[in-house]
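So, here come the structures, one by one.
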Structure 1
């Protein structure tokens, strides 16, 4: 079958040979392995590195069965900005223009966000008799409103009611709501204003723990050695990989780093990534010898550093978007058998406590974070037992091969049961 995947903001197989593929990339790989033709529609603007692709609005072949489109859209600097909204609108419009001239797919899976691209997907599906499923990654636009002070949320919802209309329109036009947790799926079903069906199903974030080749692994070790992290003697490390943005609470992390520098000077916090708050964090860390900020690192550097670390840090803000979620960061740590140290989030805390694979602290609780780090640092027996449980949990529930094979089977089933053209979208 021919599958269209609509996702922006993820690393692409066209980026370079060392791109660390996420959900859509791993799903695309599995679909190709199962013999399907896949077209991935994405943005020409790289959300992570803030740069434009040199190839715009032109299909790029990646092997024999995967094609990637980089759709034109305005660059932006800030994640929450008018220019980003413009980009989303332009990418969706370009998809609608270009999709009309391409061979018709058998099924479309559109990631939500973006609202605009998801609306364009269901419009195309309605006009061409193609089943469309939504994959809920973030509770968009609700997460935007949850970030605002309580007294301003009602006004913001009224002013941006068009975003809620887009959500209802895309959810109503989809034959299936998928998502990373049951709670995310239920949120999407409620937006569609219908009862759940067997087509609606959660698939967690899967992660691939493939070992890098020896050349890349040697380069990664050289990278860390050049930054003072020699393999021997090895300093204990707590690591983080991600975007320095609104979703994480690094204020608490930096206060904890100040305390840890005094009570555990042998420990190193290695915080990898870029983002809007990186300069602020660099200023806070300028006087701290126990904090290393290496910037963006590739998959080989991540693989190597996780296996040198005693824990992985997940300092999410306590918003519903994360409370009802099992984000990719903790699952990434589990893939290396790495205990998780996380802010208390409803689903993640339950998972950590059930499988005894990490520790949690209350949001903003500097002492709680410091104590969690010290507990793992000074108790190698506890650390080893949590590491074993983390690795087993990953094997049981979050391996990419299992998760995305199941997801591919679900898309195949949607095609088998959806043979007739869809009715026109009901406007809301």
Structure 2
């Protein structure tokens, strides 16, 4: 799925990463052939035209060092039509009620009221999706948001979806997705391989379409710049939990897959589909190269709810969830040499496992209870993280046990019961 950011932000990230200043000839109005695909025309074109589609598929295949093969069906749909399609699909397969999960995440500062409702999620998806490869139908949708259909953003979106089409031909994306649905943490990490590779090739194309000379772009810097821009936007969003799905797999994934391609090209990328990063920690730690080793992860014993309570939801938020939860609190913990982002990032990279569970009373009272247990690499970071969470929820909601942090919360305002902290 392609979800282009505001063109101004993307252009800023590209120009900032180009060699030389904006006053030299590294940026001009002409289209610059891609070094690995010199024989192919990269000029933006009307994506409704079959010749345009054929050319962009050939470009996507060339960037992946493989043959294009047969063309999938490409359809254009307005944002309104796409919203109607999503609504119809939702009526046929309604999503489970996420009210209590939303309340629990809200206590951690990760979601605003209503942000996990089905209507809000569908509206968000319709608004931000520019393209979609449908693995079941094996076709491509381009969503018309009122931008000219030969705009570089639209042609880049189609090329992005063609990369997904080629990925699916190689590894079967539906099977890949089904194998990595265990948690928020696992889903984001696995999707970072799929969306990261597509964003990588899309960006190479978009740079050339903007007139930049791809051979002169500092690509690691470009992907880092884009990541930092999206991180700031995400941290200021109403629901960082929801916004993560349209941000983390793309920008953290692109940075990661750029390193993978530098090291092993298509073979290296396909290896990541066989063994994707198991956790968001790996993506966050891949600052200078693609990390291949995973940190040891602590497992937690299941909680035993007392009579009258049942588990409604369970999840693992991973290092990325720790970052999102702690970042807003880090302004209270300052060091002269570290920004709030740096403090939150250091604490999140000390993540060594977590378990989140949401409980509700069986008598249908509208009460939500939260248990979130997190393991850290050492007691010092666990203590710092615990102090930050205490500032949010209060001392009665936090237990620090060596390298582990146990957080419990009750929406009624009562002190959380002891069993929510775990054994």
Structure 3
């Protein structure tokens, strides 16, 4: 039986202080590498003569392996060291990214996108396991705010720097540069892994609820629904923004790189400050349940409004709406992960976030393909923005209706 009294972390705060910045950095790297295809599509599509549907399939293919491998990564994070699983995952995805710089056709890209998905599947289950184990629930907003900053800064850096490299040197050096640079993260991570290993060796290992018990939890599926709907908008923007700005709005590659980068910088800043604001509200006496739910539900509504305005408006309105959508994503994302980690507790966070992130990232399979098909059939992006808005609105039901209360689950009675 799993005791509820083991739900709150009791380990040394110094380990959490070391872990959180490195976990934010690995999420930053994660999003730089996974977004490299979207950045290079304006040239890859033309030089290799890919159709819009083929680009959509390549963008989606990452998630064909990323989604199921999330559950395996979450299970492994509970069975062996999450630090080791994360290091192995980064090594695999870095090698896959480098290799993309040397392929010449659709089949090669497809295979490497599948390998990239397997490697990157380790990031969120392992980081959530570590955060739930070393960061108290009332401080998870700040930690996940930094993680969300990594989620935003990764695409911002990738779009801005990758776009500049793309314009000057072509698309192949983008993959080689990004993949090779990622491997340097393993150097500081070795020290952090040793700290975690020493801490775990000095304490008894708590039991973890079976995967089936975690999967039966109602709150998990409310979080899955809400997370999926927000991810649909996030991956829609992440996957298609560069091509949309160039092909639909007539921006140059350099202007696209700067504009797209600013959208994700705004998301990063918003997520960073949202994490701190929500933690401060909770520490001042407000309910974790009310604070986390209020922020995430309001974020869904604002994102939906911005997507509709982007489809309806002229270029200035569209660009302003995309910037506000970045703010709204930052309001929501830290709470998406903090809610899941709080509900799961340290004993089940790896399995819980493996399932939640796996199901939620099915949006990464659906959104690129749906968008590519709509573009091929209609010749424009408007309906793709409207569909994304409707999906985001549906996420309010998950957080506001299906998730009952944001609190640590007692796995003895759950």
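Who wins on distance in nm of label points 7 Å out along Cα→Cβ at positions 50 and 290 among 1, 2, 3, i.e. which is largest?
Top value of distance in nm of label points 7 Å out along Cα→Cβ at positions 50 and 290, among 1, 2, 3, belongs to structure 3.
Given 14 as the derived value for percent of Cα pairs over 29 Å apart, for residues 210-369 alone, which of the supplied structures 1, 2, 3 does it correspond to?
1
From 1, 2, 3, which structure was semi-axes √(5λ) of the Cα gyration tensor in Å = 37, 23, 21 calculated on?
Of the structures listed, the value fits 1.
Every number in this text was worked out from the coordinates using simple rules, so none of it is lab data. Just so you know, these numbers come straight off a predicted model, no measurement behind them. Cβ atoms are built from the backbone, for glycine too; each structure is taken alone.
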